[in-house]
Every structure is written in structure tokens, then in C-alpha cells.
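Here, each number is a calculation from the coordinates, and none is a lab measurement. All values reported here derive from a predicted model rather than from experimental measurement. Cβ atoms are built from the backbone, for glycine too; each structure is taken alone.
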Structure P
Amino acid sequence: MVVDVRRNRVGEVMASAGGREWEAFPCDVRPATASDELRVKVTEVNDRGRRERGMA
């Protein structure tokens, strides 16, 4: 997992050439910390909860 510091996004490196979700220059990424990964998980849980409440 890495953080794209230019976009403040956390993601998994898929390939060094071309990207699926978004592309970032190597100079714009750093290894993700445990805090970064937790932030992503909390956001995913919150988003899922909002979608479920919207369907009820």
C-alpha cells in the first residue's frame, strides 16, 4: 500500500507502467502507514453504511 501524496489517496501498486485506477509518478508516492490504511478502512465502512441506509 502506498499514499499518492499529490492526490492524498491510498492505494495498492498494481504495476510500474500503466494503471488501473489512477496513475502516479514514483516521486509522488510513499509507503502507507498503519494510520493511512485505517483511514481507508473507516471510509469504506462509513460509505457502505450510508449506502445501506439509503436502500432501506
Structure Q
Amino acid sequence: MAYRINEDECIACGACQSVCPVSCISELENGKRKINEDECIDCGSCASVCPVSCISQVD
């Protein structure tokens, strides 16, 4: 399992990227973030710091 960011709800704050222990979150050209699901270790750190709760677990 991994996590995914809903790009429509992301406010481009970067909080998730700063806490990711495996650096699998990258910044897109529009400033929003994207999680590389192949590298995600399913720790949930990103979801716990997201101020708009736009990060969820992938089924």
C-alpha cells in the first residue's frame, strides 16, 4: 500500500515533502506535490501533517 495526494485539494505547502523519511514526494511545476507510490513505505507521516487532509492511502 502507499499514499496518494489529491492534486485538486493540495495547497502546495510542502509539509508532506518535508517529513517524508524516504524522500518519495516531489514538487510539480505548479508547486503542488506528488508521491511516488513505488517508493512510498506506507508510514503515513505525510498524511499526518497535511493541513487540508488531501493525502489518503491507496487501496
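Here are the numbers for this structure:
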| item | result |
| --- | --- |
| With semi-axes √(5λ) of the Cα gyration tensor in Å derived as 26, 14, 8, matching label from P, Q | P |
| Value 36, calculated as relative contact order in percent (Cα under 8 Å, 6 or more apart), assigned to which of P, Q | P |
| Entry that produces -3500 once helix-only ellipticity at 222 nm (-39500 (n - 2.57) for each DSSP H run of 4 or more, over all residues; to 500) is calculated, selected from P, Q | Q |
| Identity of the structure behind 2.2 (criterion: distance in nm of label points 7 Å out along Cα→Cβ at positions 10 and 42, calculated), options P, Q | Q |
